[in-house]
Structure I
Amino acid sequence: MASLDDLKKRIASVKSTQKITKAMKMVAAAKLRRAQESAEKGRPYSEKMNNIILNLSSGISDKENAPKLLSGSGNDKVHLCVVMTSDRGLCGGFNSNIIKKAKSYFAKLAEDGKDLKIITVGSKGNDQLKRAYGDKIIANISFKESKHANYFDAEKVGKMVIEKFGAEEFDVCTIFYNQFKNVITQIPQAQQIIPLNVENSEEDKSDDSYEFEPDEDEILSNLLPKNISTQIFKAMLENSASEQGSRMSAMDNATRNAGEMVDKLTIEYNRSRQAAITKELIEIISGAESL
């Protein structure tokens with residue numbers, strides 16, 4: 001049985017941890033509001049850009065000469081996967097859910113005999129993937145200094161992906177991130193951005209008709225690279241909101257568990273203290289009777 005001093009120290013330690021987790025929960029709740037608003041505002045823009053590109057692509061008469069970012073390289077051998085996680089931990093299953101989704105996709109590629117290349121955005125994803133896929137990781141990008149997700153960081157990732165595609169280093173690019181639904185639920189996503197997955201996007205295609213000037217090919221050559229950065233930026237915004245929501249939920253659970261542990265330790269301390277007092281009384285009474 002632990003001594004009274006040990007129990008006192010443990011209670012004080014758990015209470016200190018409880019204060020930290022409660023403070024982290026409040027900070028995550030404050031950041032969540034802004035991150036959620038940004039994610040919700042970013043969805044219509046990225047969806048509308050996809051719809052415009054689909055309308056433009058339907059107007060191209062010569063599909064063979066369509067931009068490669070739209071039609072692809074013609075091969076399906078080398079797959080580039082951009083796994084987007086956080087740079088900080090203590091956010092529940094946020095990072096592990098993305099990694100689980102990515103590993104499932106990697107296993108499917110291996111079964112089909114495809115080659116795999118990985119770009120990790122966020123140190124936590126790199127730490128988990130380098131154990132099993134260290135030889136597949138070609139770049140690790142971290143934005144620890146950035147307080148909030150911004151388009152400039154997304155553009156850096158987008159330019160790197162486009163440069164590697166232009167150098168014919170891969171044929172298909174897929175990004176992995178968590179889509180924010182609410183504080184408790186974040187849904188892991190795998191979104192193909194090169195070439196544009198027209199078949200899955202046809203359901204979201206609007207019936208609006210547009211007149212374009214200049215022709216579709218010229219507009220697409222300028223719009224498609226921006227769309228890559230836009231989709232990556234949307235994924236960053238979704239990740240930011242999902243991370244704060246997951247951290248808020250995790251810290252709430254940790255605070256509650258710490259409170260329960262303090263209660264149990266307090267009961268144990270009181271019992272041990274009462275047992276020590278009873279023992280001393282028995283010794284005093286026994287000594288008095290022996291005299």
Structure II
Amino acid sequence: MLQCEMVRKQLFDIGIETEIVGITTVGDSDLKNPLYKTKSTGIFVTEIEEYLRNKKIDIAVHSLKDLTDINSNGLVVSAILRRENPVDVFVSKKYSSLEMLKSGDVVGTSSARRISELMSLRKDLKIKNIRGNIETRIKKICSGEYDCGIMAFAGIKRLGLLSEVKEILSLKDFTPVRGQGMIAVETRKSDEELNKILKEIDDSQTRKCFNVELAFSNIVSGGCSSPVGVCCISENGSYTIYAYIGDIKGEMFIKRSIVKDDVSDEDGIRLANEILESGGREILEKIRKEKSDTYNHIQ
């Protein structure tokens with residue numbers, strides 16, 4: 001709802017008034033099952049997209065990382081707002097950094113990608129599923145149910161809860177899922193006039209980075225149930241692309257990063273193929289074969 005307000009304000013600033021319609025999705029209502037065990041895709045967006053297709057709403061607002069099908073089935077991402085910092089952060093009441101965690105401490109996360117990256121660094125920790133909105137997860141951590149949690153910086157900042165962040169994690173160690181920190185504005189492809197208007201709030205730099213990340217993920221594939229990360233950021237006059245593929249136990253993993261003066265979709269494709277040829281294909285095949293018991297070590 002906060003992200004909808006951000007879009008509403010930007011549209012108001014260019015002379016467009018809107019009404020916000022709240023829609024509850026499967027991802028909102030199912031607060032028990034871990035995301036990595038969810039068999040269906042798009043659990044945070046499917047109901048919203050149905051409203052859009054059925055013309056009950058004209059604009060859908062999503063966290064771009066939740067969108068599984070981009071520009072398909074008559075819908076299009078007509079605008080992407082300027083990206084917030086895409087990093088993951090460490091939240092804890094007991095510790096001021098990830099390094100301070102003791103063997104056997106409990107970490108809360110429902111992200112296969114975060115679990116894999118964490119296990120690649122600290123196999124002595126216990127992973128426990130955590131669901132709910134950001135405030136709920138922070139409360140669970142502060143109550144002592146978890147020793148810490150790994151979460152996205154963007155949502156915490158938008159909610160004004162940065163005081164809960166103890167450490168910003170390196171993009172090399174925790175490479176985000178594609179689109180993390182980005183807000184997507186989705187519309188019907190046939191609404192040409194509306195889509196033309198929405199170009200005014202589209203951030204070209206953010207879209208360029210997302211296109212690189214999307215090109216990578218389209219080759220590698222992945223989603224909530226696959227430990228895959230990719231992030232393209234612009235800094236100091238150049239672009240850096242970070243990428244990660246690993247198994248859920250962090251036993252097999254590949255990390256890559258490249259720096260370029262400029263980037264295009266082709267860079268995402270090349271990096272994806274490089275990782276697949278360097279062992280990434282075997283890792284993904286291992287995940288598919290062991291899917292039934294891959295997550296048994298997680299509480």
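Every number in this text was worked out from the coordinates using simple rules, so none of it is lab data. Only a predicted model underlies this, so the values are computations on that prediction, with no experimental measurement involved. Cβ atoms are built from the backbone, for glycine too; each structure is taken alone.
When FRET efficiency 1/(1 + (r/R0)^6) of positions 99 and 267 (r between Cβ atoms, R0 = 30 Å, to 0.05) is computed for each of I, II, the one that comes out at 0.40 is II.
Given that semi-axes √(5λ) of the Cα gyration tensor in Å, derived from a single structure, equals 30, 23, 19, which label among I, II identifies that structure? For semi-axes √(5λ) of the Cα gyration tensor in Å, the value 30, 23, 19 is produced by structure II. Using distance in nm of label points 7 Å out along Cα→Cβ at positions 75 and 131 as the calculated read-out, with 2.1 as its value, let me know the right label among I, II. Going label by label, the one that fits is II. For helix-only ellipticity at 222 nm (-39500 (n - 2.57) for each DSSP H run of 4 or more, over all residues; to 500), the calculated result is -22500, so let me know which of I, II that is. Label of the originating structure: I.
Which structure, out of I, II, was distance in nm of label points 7 Å out along Cα→Cβ at positions 51 and 83 calculated from, if the result is 3.5?
I
Which structure, out of I, II, was relative contact order in percent (Cα under 8 Å, 6 or more apart) calculated from, if the result is 22?
Answer by label: II.
For distance in nm of label points 7 Å out along Cα→Cβ at positions 91 and 259, the highest value in the series I, II is held by structure II.
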